[in-house]
Structure P
Amino acid sequence: MFWDKTRRVETMLSDYFERCDTCFEQFERAFEMYFDTGPNEAFDAAVQEVHRAEAASDDLRREIEYLLYGKALLPESRGDLLGLLETFDKLPNIAETVAFLFSCQHMVLPDDLHSAYQDLLRVNVESYRLARHTVDTVMTNPKATLHVTKAVEHKESESDRLERDLIRSIYSRDISMGDKLGLKEAVLLIGAISDRAERLADRVAIIAIKRQI
């Protein structure tokens, strides 16, 4: 019975991470559409797909947690996995939040800032993918995890630099303070993806160290 539950957890985890990947794929598609055509009904529909993907991953995460609380794994492994899930879940959650912000506010970016926002989005999606890779690595080759987590840290630093440059550009503009604050909020929310990716990588690094002891 114990090993049956363990195999079930492994299968559900694989499905969960795939659902999170789908959420970020939908997130990328939505913003490709946004930069092609602006905030319109098609973009709003794409944002709904992000929401559905995030909700699907959230539902499965809860199922996994219920199974783990039912002692599907040994106590230490159970605690590590619950913590990992809690931290990982913040990634699809913030992606949905960013997409919803742009959709709800029908946000229109200044034309000359499009490329800067696109760069920031690209770097933060890359940070998700790197963080996702740390999870795969800790499961299969814990000794290689530190190298992978360093890549997440470097990507987060790159995002910080882009955020600062973009915010500096926003506040140098002759626009209302309300517009400046709205544009800044979007920058900070996008940047929160790499912040959360770095927190995940930190947690994965601790798990990797424990698995090598």
Structure Q
Amino acid sequence: MDNSTHDDFIIVASTSPLIKLGLQSLMQEHALKGDVRFVQSAEDAKLLIDNQKLTALIVDFDPVEFNMVFMRQVAANLAHQMVVIADENNPSITRQIMQLSIPGILTKTCDEEEIIDCMKATQKGARFYCNKVLDLLLSEQGLIETNCDATVLTPRETEVMALIAEGKTNKEAAEILHLSPHTVHSHRKNIMKKLGVNSVSELVREALQLKII
């Protein structure tokens, strides 16, 4: 293995060939910054981590190879540079990953836009949780239950709801609120879950009833 030092280095740690091919294709298509290396063992990952200047470490959670023991070991020094692909069917593990202060958490069912947004956000030092992880957060806070009380909406969600009810698209609302379209999409999805609505017309009706518009 070549252990020479490189700048802007991205390590992808995964035992899945599909994850490797998918991420490789996305990174090439979107020209993400960094020399990408793929590893399939915790030992190889640690060796590269010790010898490279990292831009990001992407870890595909695996209960055997890239498990919580590995996560805790590398997160001790690299948590702010990590993106973890969690198992959405194992919320207990996802909660443990979140407790490590890792800024980027995806699941294996994330769409292309979420993956790219996550990579770009974490490379800028920002935090990014995909919609599945946000749903887990909301469910733990007891906020996914249908409730038409305006107090279940956060101030930001109220702003997003007002703009959507006025006919703004996700992109237009994002520009007005200085957010990413993904963040607006996440807020919109959570608002509709909280209020138990399935369409924009129903959202407008709820906004009128709650006197948001």
Structure R
Amino acid sequence: MPSPFKRLFSRLPMARSTRAYDFALAQVDLSQAERVLEIGAGQGYGAAHLSRVLPHAQLFSVDISLECLKPEQLESGPKPPIFIQATAPALPLAAASMDAVILVMTFHCLPEPQQVFHEAARVLKPDGALILADVDGHHWMARPFEWVEHAFISPLTHAYTPEELAQLAAHAGLRDFRVVRRPGKEKGFMMWAFAAKRPPSP
């Protein structure tokens, strides 16, 4: 069940921002994607936005709790998102069924981080993309961010560094790991990480 602080945060305008999604999609071609998974539904604004900008794809969005979800307030695309109550380390989805798995400001508070990466790799189709936007663990604000989250939202919160994410991706069999930052904000709070499901190079 979401904490009172998390429910309050979900009502703030920043919780409805789609800029992190748009920047991520500008780095990866999902024009042919048929099925896309978002981990961390929240109020559903991210999934609804994705369903508008990827009108050809069916969006799935999972969250451990759907209590914050406000479906009547969402403006979805032609294929409304399908919301599923589930945990990220145990996705109730078929193997090789998703063209992309997207996590925006979610991974830092998930349990079993390595298992989450394994599950993302499992449900991705060959050449599918893992897209992750989150706090950069190297940034000076990462520790205060963790303290606030530990106090009010989740004791599990950890701001991962690019090196930690690269290791998690490698252990899950994901390849071509890279980190991208907004132009002009290379030292900013946020980072975008990408990896692909591909066999090892011969």
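Here, each number is a calculation from the coordinates, and none is a lab measurement. It should be emphasised that the depicted structure is a prediction, and the values quoted were computed from it without experimental measurement.
General observations
- Relative contact order in percent (Cα under 8 Å, 6 or more apart) from the coordinates reads 14; which among P, Q, R: Q
- Given -7500 for helix-only ellipticity at 222 nm (-39500 (n - 2.57) for each DSSP H run of 4 or more, over all residues; to 500), calculated: source structure among P, Q, R: R
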